[in-house]
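Presented below are the structures under discussion, each in the form of structure tokens.
Rule-based calculations on the coordinates, nothing more; no lab input. Keep in mind that what you see is a predicted model, and the values were worked out from it rather than measured. Cβ atoms are built from the backbone, for glycine too; each structure is taken alone.
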Structure P
Amino acid sequence: MTIAHTLGQALPRPARRFLQPKWHKLRDYVLFRQRLKGRLYRDRTIGEWVAVRTLDGRDLAVPVRSYRQFRRYYQFGRQGDRDVVFAWMRRIDDCEMFYDIGSSNGFEGFLVNHLWGCKIAFVEPFTPSVETILKTIVLQDRGKLDDFEVVQAGCDEKMDHCKLYMHHGPIPGANRNSVGKPESYDRGGRQTQPVLCHQWLMTVSLDGLHDTLGLPQPTHVKIDVDGFENHVMVGAKRLLAERQVRSWAIELNGDENRNSVTATMRDAGYEVVAEWEHYPGSEHYSGDAIFVRDDLVEEYRERMARSLPDIQEQQPKS
């Protein structure tokens, strides 16, 4: 136990409840300054606090519209050798067009652009997250404006419309939302969770982003949709068949989803080169997998090995 925890236990419960979140905020800010040499400032153009930290030798600034967003940026990439997605992003120097599906605050897409100068398509349904992405674009160099496409939509099997169900208030940094089918999400679905509000919005498919909206075909794709990934992959038949994508980072939730998506990728000629199970031993599987086109597997294993000390430890279990 820390000294702060010990002292907290000595306080009356009301005082502890009042002081504990303030202590956590202060602690994270101090560590952000000390460990990452980060800084905060108020930007008048976007009307928000902005956090700046150095990633691969250059500063990357993002708005932090809530403590939740600040904490995520402070923790971004700090999982060490386990975080195969962060390692993957730092090694895709052949990236030309990056699809960030389920962008949330957009950290992954902005990091890839920051590192490799490629074009990014953010696909995110949640209005506060889209606003954060737009504010982050404003913080980038003016010459980068054409690097970013923002699509406010849920990613599903086809181009359509549906309701976005929000299981919390529309708060910056929150991310528990269901696109049309609450029963299809992680841990058995979200159909029993309260819905505070809902919104009609467009749904897009991975194929439709190019075929209908005219976005460039992706060379790399990241998907993080909390158990909805099987529906997303149904809408990627042409993309898989044409094999334009060199590598994918997909969060997999639940054994059924994991097996289904892995089989789909294998049939299309993509192989898992690294995987990180988030909660080993948990009843509900959750993890990240890096899928690479079969003709690039050895090359990408070498790339990943430069970020992960022992790539064999990241291989999927048989």
Structure Q
Amino acid sequence: MFKTMLRPGFMQLLCLLIVLITSLFAPSNARAETLTIQLNWKPEPQFGGFYAAEVLGHYKSAGLDVKVEPGGSGAPTLQMVAAGRVPFAIVSGDELVIARSRGLDVVALFAVYQTNPQGIMTRADRGLTDISQIFDRPGVLAMQRGLPYAIYLERKYGFKTLDIVPSPFGDLTAYRTRDNYAMQCFVTSEPLSARKIGIEPKTFLIAEAGFNPYTTVLVTRRDQLERHAERTRTLVEAVRLGWRDYLADPGPTNRAMQAINPSMDAETFTQSAAAQKPLIETPETAANGLGSMTIERWQQLIDQLADMKLIDKKPEPAAMFISTSKVNP
């Protein structure tokens, strides 16, 4: 009876309204996919630009929904991106070369550290002025053996005068008590802690010895890049903007990162951000843009890893990375 009282035009309008209302509340296939950037450590200044792009809205302005996912010790970021579990991840340059030599088609998009922050720290009162002096006199060196930089140092200098002990991973107990002690470090981390306890450090970059892989490298799978080339380019540009703004003023992003990682205090966030700046901004990035990479640098690293017998097959250096850099504004 009710149907017969409704005119045909009204019924058509009613159906249209139902379709419109349903579409408003139904999941939208057009909604932006959430893109994960998987970190290999906790939120700290070494990842500042990735978080700055989120905090300052660069991802959103580019039409991207990006989640920066914290990592931890041993986070298998390269395996995660290679297996397609995440679209983007952070790895080290030497790790990437080894993976590509084994057939994983993962490529670099953006290299944060142009100078590797890995170093060796000892007490300043030892009076050492060159990294080679750590190896030519008796002492203790705490480091994680088997890593590429450790193999490089052993091949170049030898460990005959040193007692090699396991890395303390930031613990300064032995540094406090042993005058002839040296330890692996990141120059943006442990030296800051040493100064806080009142024992001035002397730090040597391993890059000074000739081993300088790109570090904190944003990577993706090549098939991901080929399917979503424009989206990937847009993401990289948002990351570059994030790093530009973080290097100019890390304060707002540091506060956001500390909310996620309260184990690092605000002063250390500030000091670490300042310490890393010259390792990220270099003459190369001034010319080619933040995050830029060169075939020559990748070739040198490939040759070094092959010489250390860490790879059997040399990957093509041009296939290691995608050039998406732009000159800084």
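Determine which structure produced the value 26 for relative contact order in percent (Cα under 8 Å, 6 or more apart), calculated from the coordinates; the candidates are P, Q.
Among P, Q, the structure yielding 26 for relative contact order in percent (Cα under 8 Å, 6 or more apart) is Q.
Computing distance in nm of label points 7 Å out along Cα→Cβ at positions 87 and 143 for each of P, Q, which one ends up highest?
Q
Comparing distance in nm of label points 7 Å out along Cα→Cβ at positions 207 and 271 across structures P, Q, which is largest?
P
Going by mean count of other Cβ atoms within 10 Å over residues 183-190, which of structures P, Q comes out largest?
Comparing P, Q, the top value of mean count of other Cβ atoms within 10 Å over residues 183-190 belongs to Q.
Output the label of whichever structure in P, Q has the greatest value of Rg/Rh (Cα atoms, Kirkwood Rh), for residues 199-254 alone.
Q
When distance in nm of label points 7 Å out along Cα→Cβ at positions 63 and 175 is calculated for each of the structures P, Q, which structure yields the highest value?
Going through P, Q one by one, distance in nm of label points 7 Å out along Cα→Cβ at positions 63 and 175 is largest in Q.
Work out the source of 14.9, 46 here, i.e. which of P, Q gives that when Rg and Dmax of the Cα atoms in Å, for residues 127-214 alone is computed. Could you put the intermediate results ahead of the total?
Numbers: P: 14.9, 46; Q: 12.4, 34.
Derived from P, not from the others.
Here FRET efficiency 1/(1 + (r/R0)^6) of positions 47 and 303 (r between Cβ atoms, R0 = 30 Å, to 0.05) was calculated and came to 0.15; which of the structures P, Q was it taken from? Display every interim value, and only then the final one.
Values: P: 0.15; Q: 0.55.
The correct label is P.
helix-only ellipticity at 222 nm (-39500 (n - 2.57) for each DSSP H run of 4 or more, over all residues; to 500) was computed and gave -12000; which structure, P, Q, did it come from?
Of the structures listed, the value fits Q.
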